[in-house]
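In the part that follows, the structures are each spelled out as structure tokens.
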Structure P
Amino acid sequence: MDAHGGHYLNKEAVLSPLGAARMCQLLLGCTIMALVSHSAGYSASYGTFCMFVWCFCFAVTLLVFALDVTRLHACMPVSWDNFTVAFAMLATLMYVTASVVYAVYFLQGACADEACEAHVYRIAVTVCSSVCCFPYGAEVFLTRAKPGAVVGYMATVSGLLKVVQSFVACIIFGALANDSEYNQHIASQYCVVVYSLCFSVTVIVVVLTVSGRTSALRFPFDRFVVVYTFFALILYLSTALIWPIFSFDRKYGNTTRPEDCPPGKCPWDSKLVVAVFTNVNLVLYFVDLVYSQRIRFVSSSAV
């Protein structure tokens, strides 16, 4: 018992639905790493990325679970609720990506007789990784903002969208780095500047919120976020128009995929990925802006 009559250990961290979700995350994460290490295996940059996702998410989840059980999270210099929901959202996205990448690059074609055992293990890894998306998604669902409840910014739709926007931007950067030929035109270089600027500010917003430092700023943080989201929407709208022109127009590029373009190392594929996810982020920023106005209106009405 502590000085205030409470228990040292937090039973709710284990017996609650949130605790059950985290224990499922740990169980599935441990199973995935064991299967990969035993026979499934991984190789090349794609396999390394998947293994990093599984190890990183398992390590952070174990840390979150341990700190929550022991109540030591109160000693952490972060806004705990904002941190946990932001990580759960990020882990959900990372697991979805790793599941798709591992299935695409390690489950291609039929297995040979001597490799069938490894193929079965890889199927098991893909299934476990796909299933593990749901416990992380359940944590986001359980900790999200509910009507009438006072929660941190990251638990709102706008806060969760900030995590998704940052993750989508990372996918764009990955495609840009994969021989996208973005440096051939000033206009496409402008698009890269827009992606970098929006990503940087979004990450700063998330970091300030998770660290609990927003109250120390000398300007209204909520207004800054709304204004920034508006300008990010305008900037992404410009890239959504400019990038396809300088990537797929006959004057600057190819309208269709070249026949001699090798899979996985084709600039046209990278340009297409950038174009698709640029529009994805454009929609995300638009939804973010609409929702930000909505919650601001509600809060103003309440006052």
Structure Q
Amino acid sequence: MGKKIFVDLTHPFSAEIPRWPYFEKPVIDNAHTMAKGGVLTQKITCTMHTGTHCDAPRHVMEVEFDGRRARYTHEMPVDAYTGDAVCLPIEIERWGLIGPKHLEAACEKVGIKPSELEGMIVCLNTGMHRKFDDSKEYYHYSSGTGIDAGKWFVEHKVKCVAMDSQALDHPLHTAMGNNGMTRMNLLGASGKPITEEYIEQFGIEAYAEFDKETYIKVHGKEAYDKKFGKLEAIGCWGTWEPCHKYMLGHGVVGVENLGGDLDKVAGKRFRFYCFPLRWYLGDGSMARCVAEIDEDDLNPVPDRVYPYGGF
């Protein structure tokens, strides 16, 4: 056995950090400088869901499934995002929807049974963290989860899910597609809306997973209610960030934009540390994510190098 070491699983933060399509650019300024005041004091203005960060239930819902008012950051246990962890390598096509079959295949690959995940932190390595940049490739065309993955995490009593992609949901389940009050239906690389691009590539039945009206049209209202009805029953729009809401509404918290040297711990078990700010009435928080692992257990891959900013 080698010594225990710490591996950074956090994207570096700066004013130039890639951010979600409608987030404002972080502003970093000096309140004091060495030359003028003898100290350096900086101030930051940015959305707390920038870079590697935690989500609290209140971020996406008003009520949790047990009927309580959705909890804010300060109401979550101090160790809600920390604990024994495993990093599951997810094999999926570009823009694919991660479901139980991908999660179970990853468990089999690393030698862990889904029943063993109870109380654990599950980190997903889809490879998207290597593409973290201000790009359509990272934001529009990421693979991601949906309602079926959310139900799987809850069924197996996972404590927290940390994803190396733009959100806890597939991009078409977010406002980048045709969901949400701020829905954008962004233009893709072809110049067409990404919803149209997806239909052309995968077909209308596959796209129906992401769009309430289309799902009902293709599969019927009864099928929609069977799949998304529990979300609708607590006042949630079923196809709008369903993995977020199904997980968080059952107390399974999430981390987005996991990154750093994630490849060094892919397929491994380790201790995961992640602490949001103790923010009263917070909806989430930027955080530092770190893996504690035996040095001899690390994957022999180079340190991460970032293409953006000066990293």
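Since every read-out is calculated from the coordinates, none of them should be taken as a lab result. Quantities reported herein were computed from a predicted structural model and do not represent experimental measurements. Cβ atoms are built from the backbone, for glycine too; each structure is taken alone.
A value of 6, 27, 35, 23, 7, 2, 0 for P(r) over Cα pairs in 10 Å bins from 0, in percent, calculated from one of P, Q, originates in structure Q.
helix-only ellipticity at 222 nm (-39500 (n - 2.57) for each DSSP H run of 4 or more, over all residues; to 500) computed as -25000: which structure among P, Q?
Clearly, the read-out refers to P.
Comparing relative contact order in percent (Cα under 8 Å, 6 or more apart) across structures P, Q, the highest value is found for Q. Given that mean count of other Cβ atoms within 10 Å over residues 70-77, derived from a single structure, equals 11.9, which label among P, Q identifies that structure? Of the options listed, only P reproduces it.
Quick check on the output: 1.8 is distance in nm of label points 7 Å out along Cα→Cβ at positions 30 and 142, derived from one of P, Q. Which one produced it? Source structure: P. Looking at mean count of other Cβ atoms within 10 Å over residues 158-165 over structures P, Q, structure Q comes out largest.
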